[in-house]
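Read through the structures below before going on.
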Structure 1
Amino acid sequence: MIATDMMAFIKSDLYVFGISVAIVFLLLLYTFFGDFRYAILPIINAAVATISTASLLGFMDWKISVVSSNFIALLLILTISLTVHILVRYNELLAHTSNKTNAIAKACQQMFLPCFFAAFTTAIAFISLILGDIKPVIEFGKMMAVGMLFSFIFTFTLLPALMQLLLPTNNFEPKWINYLQKFFSELALKTGKLMSLLSAFMFILLLIGISQLKVENRFIDYFNEDTEIFQGLYLLDQELGGTATLDIIIRAPDEQEIIIDDLDDDLFEDDLFQDDESTASGYWWNVYSLDFLEDIHDYLDDLPEVGKVLSVASGIKLARLINDNAPLNDLELALLRSVLPDDLKESLLYSYISKDDNQVRLASRVYESSESLNRNELIKNLERDLVNKFGLERNQFEITGLAVLYNNMLQSLFSSQIKSLGLVFIIIGILFL
């Protein structure tokens, strides 16, 4: 259901954002230029560039994901910005010449280099996303880089042809824009020192803000509260003990030192209740190891971010309850294993302990709706406590599951953004040399 709804959301975003951006820009451009022809040309140019990019994506079989679903809106914005540079320069040149063809040619010639650098640096910024490890982000970077190539090509091929056909030869003066230019230029010239101090202060604040960045995001926050996905995930969290899986796999130590009560009765030396499918001589299936496992189980169950926890300790607790809350001894544990039907052994026992009894699994789920959820901190605390509090070696256990995968993706996203930003600054610096 979640996958189906997300596909529907992606398709909806492609239409809604694309059409919304086109309409908003059409109104703004008409407000700026006061001429419908000046307003419609950037929209046409951006639409052609976007359709061409989408067609290439189809031929290349590049899948559109949640990350890249807004590429249409972004491409429209970036293409329109290039187009407006040409149109504004064309209008300025008309004040000095009435030759429409010469004005178009000079506008394209004079704006070619600025637009090239703008498009090139933007494409480099997007292509730098390939340094990351998240495939949807990499694909998004490729899409936008290709889109910027189409935008630049059509801005200097299709747009001049449309300008020749549609635009008037008379120049116009948008007075209110001139007032804005005059206001900001005078403000900068008259209060230069104050503006510099304010800029330096803002820069310091921005550095402080960057240092406070945290890579954490609840998956449930991707959806509005009135959607079925949000309501379903919230129901799972609140009623069924969490959503994202978080498993701990613990192996037996390299050198097993198992202390078992000596049994004086020689009858049990042949292990009368031994399971045919298990050696029953591993590390975990005895009173002492299971008590230790139960301590870890209870610790995990007490964490506020963790919901339902299942392990072999869950079954032992149930057996103890049936046994009038009396603890089980090793003989009763062996008997318990021997009387379980094969289907129950596979589903209830061997899902949480290996058949050689040397590896156990604690299966839990994380509350995705928790406001205080910080996956990275939770996982680090688990690792630290399993080592310091319970005495496990770090190579003796693994923490895995969907919660860990999602956290790794977020951490990878953060590191890839740093790499991408560094590459962009290096390339831009080279261009200015």
Structure 2
Amino acid sequence: MNLFEFPWLEMAIAISLAGIPLISWAERPVGWTIGLCTLVLICVGMECGLHHADIIEMDDHRVAEWLDVDILSAPVLPVVALLHLLAALMVPRIHATNAFCSSICLSMGLQLATFGCTEPSLLVLLLIAGALPPLWEMWRNNRHPQLYLLHMIPFAVFLLLGWFADELEMKRLAVACWMIAALIRSGTFPAHAWVPSLFETSNFGTSILFVVPMVGFYAALRMVLPMDPPEWILQLMGAFSLLTAILSSGLAVVQQDARKMFARLVLSHTAMTFVGLELLTPLSLTGSLAHWLSSAISLCGLGLVLWSLEARFGSLDISQHRGLYSKAPAMGAFLLLMGLASVGFPGTVGFASSELLIDGAVTDNVLAGLVVVISSLLNGIAIMRMYFLLFTGKQHSSVVSLGVTPRERFAVGLLTLVIFGTGIQPQIVLASRHRAAHLIVDELERDHSVD
């Protein structure tokens, strides 16, 4: 077996899961976690690079037949590995425990398997399994997971109901159940309360890695769209998504706690990615797919910077000016950069994707486009409000060091390179997203012509 025939994705998943017992007993868990995440990123990068170059047909050399890297999942897998590497690099010392570092490996392995899976039945099981690590952490830390369970139990039930309905050839029921499950997992109104609660009761890093990759959006792409959902289901999904987007954006502006504000920001961005699924045009779908990747990268960076600040300063109250810039100017610059990238500032990874998403929405549905524009505007206001409240005002006096560590500097430097590199050359992301959107739309049109 040569380099081109090696099962790189299977190796990445195996490394992630094998690292759990290793890191559980390691004396320096952060170093081991960074090393394992780097190896996983290299493996996933090789897999996706070979797929992009069309060097060899990878399906002929699969060890796990249920795994597949196609044009939809190829760019997502490196992003997932990168997010976990960034979390390992920026984990504050107070949270750098064996248990948390092991949870990074578990989360990475489950998410790589989820985003690489194309079989609906196995995808159902992986989605349910992916909801267990945050629950286990809350129980381990004696937190109250009732609200989380109140949403994740129906999420699992609807996934299983859809699976059984699909086996019984009840396609319409399966589509409805899986769509509801995807919306619950994405925190769509009215099933949105679990996301702010998760950020309050769970570890900030665990919450970021669970919510930011937008697994619910992927579930809708893999399980709902291939079954040719009726138009009323897509319209209902779009209506609830638009309501969630503008409601969450408005609430983000008035939050007085940084964690809650970040949770609302994530909900708004996640809801906006579903707009392209409702319209189902190549332009809108390209915008949604690109917005999915750009939001995951920038929001992860923003959340990790907030986590680092919180570890130094405690709970971040954004109801008054804190004047942290004099003590942590680099952190202020990092937060502003990640925040502006998340709302599509020119030159960043989110600019082209936001433009495509808005253009696609306005072209096919003016009201939907208006809601997306207003939501983006409110998100930008929330970002700037948080920055000014945290870093301006009277100087903060503290004996605690707020300087940037070498690991944090490297992580933010890497993330900055990705954000501006893909912002200056957006075709790196947009070309594959455009092909994936056309492939989805063409398959749906063929299904309609056959019917």
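Laboratory data are not the source of any read-out in this text; all were calculated from the coordinates shown. The structure presented is a predicted model; accordingly, all values stated were derived computationally and were not measured. Cβ atoms are built from the backbone, for glycine too; each structure is taken alone.
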Legend entry - FRET efficiency 1/(1 + (r/R0)^6) of positions 357 and 413 (r between Cβ atoms, R0 = 25 Å, to 0.05) - highest-scoring structure of 1, 2: 2
Inset, instruction - Match the computed value -0.64, -0.95, -1.20 of log10 I(q)/I(0) by the Debye sum over Cα atoms at q = 0.14, 0.19, 0.24 Å⁻¹, for residues 325-420 alone to one of the structures 1, 2, and report its label. - result: 2
Legend entry - If FRET efficiency 1/(1 + (r/R0)^6) of positions 125 and 245 (r between Cβ atoms, R0 = 30 Å, to 0.05) is computed and equals 0.50, the structure in 1, 2: 2
Inset, instruction - Tell me which of 1, 2 gives 70, 53, 45 when you compute Cα extents along the principal axes in Å. - result: 2
Inset, instruction - Figure out for me which of the structures 1, 2 the number -21000 belongs to, where helix-only ellipticity at 222 nm (-39500 (n - 2.57) for each DSSP H run of 4 or more, over all residues; to 500) was derived from the coordinates. - result: 1
Inset, instruction - Out of 1, 2, choose the structure whose coordinates give relative contact order in percent (Cα under 8 Å, 6 or more apart) equal to 15 when calculated. - result: 2
Legend entry - Per percent of Cα pairs over 18 Å apart, for residues 141-196 alone, the highest-valued of structures 1, 2: 1
